Structure 1
Amino acid sequence: MARVLISMPEEFLQRIDQVAEGENRSRSELIREALRTYIYKQKVRQSTTSARNAELLETLLE
């Protein structure tokens with residue numbers, strides 16, 4: 001597995017650690033899950049936008 005170095009405010013890191021501890025997960029697991037969720041939501045948004053654009057184009061071409 002690759003390693004990534006990121007910078008963030010200390011307070012944010014403390015909050016991440018609190019959430020991870022509360023869910024009995026490691027910091028890395030929590031951050032990976034957050035990124036998976038973000039990527040999934042981006043795909044859904046892109047798909048929704050593409051569908052909306054296709055509908056608009058169809059309407060214009062009618």
Structure 2
Amino acid sequence: MKKLLVPKGQEQEWIEEHLERHRNPQGPFDLERPNGTFFLINEYKISDCTQIVIINYVSAKK
């Protein structure tokens with residue numbers, strides 16, 4: 001699984017990578033929010049071109 005963070009100064013690259021992953025899902029990935037929470041994100045395309053996104057809350061910073 002790949003962590004997607006948004007490094008300062010690389011926002012445009014992060015957006016482009018995220019949009020490509022959304023267009024062509026390739027399995028689950030972790031997303032870390034600035035407040036330290038993590039989410040596991042799964043995106044699927046089904047035969048009628050419907051996009052399904054499943055987001056699971058994984059943890060929180062203590």
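Structure notes:
- Comparison across structures 1, 2 (criterion: distance in nm of label points 7 Å out along Cα→Cβ at positions 10 and 50) gives the highest value for 1.
- For -6500 (helix-only ellipticity at 222 nm (-39500 (n - 2.57) for each DSSP H run of 4 or more, over all residues; to 500), calculated) the corresponding structure among 1, 2: 2
- Given 12.6 for Kirkwood radius over Cα pairs in Å, calculated: source structure among 1, 2: 2
Coordinate-derived values only; no laboratory data. The shown structure was predicted, so the numbers you read here are calculated from the model rather than taken from an experiment. Cβ atoms are built from the backbone, for glycine too; each structure is taken alone.
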